[in-house]
Structure 1
Amino acid sequence: MGFFWTIVTLVVALGIAWRYLGSYMAAVFDGRVRWLGWVERPIYRALGTSPEREQSWKRYAAALLVFSAVSILFTYLMLRLQGSLPLDPQHLGAVPPALAWNTAVSFVTNTNWQNYGGETTLSYLSQMTLVVQQFVSPAVGIAVAIALVRGLTRRDASTVGNFWVDVTRCMLYILLPVAFLAGIVYVGQGGVQTLAGPAHVHDALNGVTQTIARGPIAFMEAIKQLGTNGGGFLNANSATPFENPTALTNWLSIFLLLCIPFSLTYTFGKMAGSRRQGAALLTAMALIFGAWVGFTSYAEHQANPAVAAAGLPHQPTGNMEGKEVRFGDTSSALFGVASTQTSTGSADAAYDSFTPMGGFGLITGMMLGEVSPGGTGSGLYTILLFAIVAVFIGGLMIGRTPEYLGKKIQAHEVKLAGLGILIMPIAVLALTAVAVSVHAGRAGPLNAGPHGFSEILYAFTSQANNNGSAFAGLSGDTAFYNVLGGIAMLLGRFAVIVPVLALAGALGAKNVVPAGLGTFRTDNAMFVGLVIGAIMLVGALTFFPAISLGPIVEQLSHGRFF
């Protein structure tokens, strides 16, 4: 499928998903979808809760934090005890402590950063333990987004929902059914799904035996993309045909990782009683996403400078270094932008081999906060933080009290939104500064100069955004990067979620102010422009000096800007 038709079919499919999946998710969280009630009710009884027992934002946050802490501990123990547990056909031993810590935090925070090769480090049971988190962690993100939407749409409310109910419904009615259907497609296209252990192939001619890793891969691939997880069974991720066998599965991967984040804007509009509100956020997301796809695809269609220096200046297929020939340069760029701008982090090409400006497109997409469209749930609640800041700025411009969906936006709400927005840049820049200041950090990059700096900057940008993609030239499996990376992932997840839930509680307690002639509209082109402006301004002011030292300097070192 050509690049043009890939884009066209994606737009059509995502448009259909936006309308129908978005409406369906609104019905799920309103409690109007109950076809699995016979499964749902026993879960609530076991948890000692019910849909009628809603929680304040503090109880909602406490439940989320306790659940996440227990999940990290459980996953850590499973990895550490791996050698004594079943479903280990390769007889792999325990995962080292620092790596087990990093991996447990990574999957629970929906980051799925991998400092290991899955086929050489983890048993089948360990991989399936991580798959559990690939369902749970996106459900947690979506639950937080829905809690914020409730805060915006309710009036004089002291509750924002029930964490246990929201997560349960998300997994039962959204993630499990869609992932199951997608998993069948992956298997049907040739994705590997077996517990038979690795295959051993003997080459009688050369007397060499090759071990080929296999496992329960295909169904992990489905939730990897749908849940914007990105962590693959195999080290080569979606570049290997065992995970991503055909052009159809490559297209399906891009669709899956985009469908829920984009569709949640319709869910927001539906729950707010105005689809135009959701369409405004969708427009802002789509414009940024489209601009970054165009920029990065153009950059990757240029000649590779190193190959040109070797005597091959004419490269009609673009930069094919590190690319799968099945997908090519522009489709790989599309996959990369979709993955990095949805907090997925999966890869069907080597991002470290992108051109400097191609790599610039990937890293800056994350630096904007991954709001175009962002991860499952995290994209919606992050762009809503920017929307609140944009409303505040717009209200000041016209001399009116800022309002969003009829809720007055005052100092307390702006402080919470600002805190949620700035946590990620602070974490990225502070941890990058630490890494380049100490020997253990500088020993990580395998490249010198600006590209080596880009590898460090990319790593912490990815982890603090809970993305998980990497410039793989960084040797991340060290105690230094495992521990510091775990801290980055925790900050990027929970130091943002808590202010978001506090904001949900503050907004839910407010009454709705009737719209008047002076009300600043939040469903038109001006508002879309303000939201995009706020996103771009924050990203540029916080990251331009750092990004200048990496991809921009590297590109200029080739004697031209593009």
Structure 2
Amino acid sequence: MKNLKWWQKTAVYQIYPKSFLDTTGSGTGDLRGITDKLDYLQKLGIGAVWLTPIYPSPQIDNGYDISDYTAIDKNFGTMKDFENLVAEGKRRNIRVVMDLVFNHSSDKHAWFIESKSSKNNPKADWYIWRDAKADGSPPTNWRGIFGGSVWQWCEERGQYYLHTFAVEQPDLNWENPKVRQALFDAANFWLEKGVGGFRIDAITYIKKPAEFLDGEPDGKDGMVSVHTMTANTDGILDFLHEFKREVFDGHDIFTVGEANGVDAEDLQKWVGSDGVFDMLFEFSHVNLSLKGGEIWCRPTKWKLTELKQAIANSQAATKNNGWYPIFFENHDKPRSINYFLPKGADSVKAAKALGTILLTMRGTPFIFEGQELGMSNVAWNSIDAYDDIQSHGQYELALNEGFSKEQALEFVHFFSRDNARTPMQWSADANAGFTAGKSWLPVNENYKTCNAEVEDVDENSVLNYFRKLNNLRQNNETLLNGDYEELLKDDEKIFAFVRSAENKKIYVLVNFTLDEVKFSPEFLSRAKFIFGSFENNVAGTLRPLEAVVYEEMK
């Protein structure tokens, strides 16, 4: 058995600070709110909290447009509040993990303000500038992740600048060594503050092609996704290995990259002894509905076997080299119980079903805030109710594709990032106990029954299920360190796998349907039931959305 590092033996909890807990009545969550809930997280068995960006920002993209990489946004508190959070977390063996957004900055960052001022200033090439085509049109026909052209005209320079995401998020020029060093210095600043690691945002876009050429259009707008044209460009790993040498090496931290578009067969280049990161978020299993590209109005149907295969591929790719970050939710995705399970599924049973897989698979579980309560999607009746910039862009794209306003809104209901960003549901009090003021985003209507206060005292709640199962995991060598093998590979109803260690096997079976399913696999003949999502176990039967865990001693 391998000796595991601290971050391989615990669970990570992702916090969206803006929506976690407001202690001032401003309507926006803050750092003190996170500190106040460290005991809650400790009881859940959390060893690290990943904070989405808390740096100064105009908040065009909820903090992913950063105007200063080495400061705290006043809406979240002060540097002293941050230092107190790190210290209080350390007392509870909870590390604080920062989000690094190094593909782009805010257009209000001092670097960009200087860069756009002229073509010959000291930071003139810190961003990506290009001349217009002969007819004055943008340099290429690339469509941004949030819709529209990736190019924005700047009168001051008489050139276009590139923005993979929002207009207000100009891409940094990683080809410039001074840019890379400035970013490395910013990361090292936070290491000196005592952080326990980094999640690195949108890292697959930092390297751009040597030539900027038009691509084959993939939509009626005559444009092509920037992801198709720039993601994982050859040479990107050279930049990242430099990043590792200058920042990560020599520190007792973990790093996890957001790498949309990296296939399982390429994971070995990105993680492990020969790679860059300790773990890598790749999205094959959470993008099953978007196999045709990041266009919400063209969802594709998927089968359970495809989900199982995507996860099995990633498990196999990191079996001997690297480590797998297990996740079903984050701040950019809809709630998992709505995405992965049938419409009409009981939210409690659904949350327990997915939670069982999350907490028994090989790797480090990443729990997104509220997932441990079974929080679900919202369905607001107007696009104006949505804050998410991507939701608005995808809504307009759907209209341009010929869909009605009602149809376009349905796509938003299902895919919107606001589904995950509604305030954390602490109690049945006003605003779910999140704020005493006017909440920046409305709370989910189900907060009176789905909240931490109610679930804390309910032995059968999703919250207590997560607590018990995470405790089982962290005290079970087979679940921590055992191999992973997919079972019932061709079954379209049951997700099953086995974790194998030297003298034990643990079997996990989850019914993904709303029907009762009979099963009689030989591998369970010598195993005993040890955990499940129902109060009692019925041998050979999985009730709708039921999850069971069996153990076999050799």
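Given a value of 19 for relative contact order in percent (Cα under 8 Å, 6 or more apart), calculated from one of 1, 2, which structure does it belong to? Of the options listed, only 1 reproduces it. Structures 1, 2 were shown, and Cα extents along the principal axes in Å at 73, 51, 50 was computed from 2. Sorting 1, 2 by mean count of other Cβ atoms within 10 Å over residues 402-409 from high to low puts 1 first, with the largest value. One of 1, 2 was used to compute mean count of other Cβ atoms within 10 Å over residues 106-113, and the result was 19.9. Which label is that? Source structure for this number: 2. Out of 1, 2, choose the structure whose coordinates give distance in nm of label points 7 Å out along Cα→Cβ at positions 338 and 514 equal to 1.7 when calculated. Derived from the structure labelled 2.
Sorting 1, 2 by mean count of other Cβ atoms within 10 Å over residues 266-273 from high to low puts 1 first, with the largest value. With mean count of other Cβ atoms within 10 Å over residues 250-257 computed over the structures 1, 2, the top value is the one for 1, the highest of the group.
Given -20500 as the derived value for helix-only ellipticity at 222 nm (-39500 (n - 2.57) for each DSSP H run of 4 or more, over all residues; to 500), which of the supplied structures 1, 2 does it correspond to?
On the way: 1: -20500; 2: -7500.
Corresponding structure: 1.
Once FRET efficiency 1/(1 + (r/R0)^6) of positions 90 and 314 (r between Cβ atoms, R0 = 41 Å, to 0.05) is computed for every structure in 1, 2, the highest value turns out to be that of 2.
The numbers here are math on the coordinates, done by the rules we state, and not lab data. Everything quoted here is computed from the prediction, not taken from an experiment. Cβ atoms are built from the backbone, for glycine too; each structure is taken alone.
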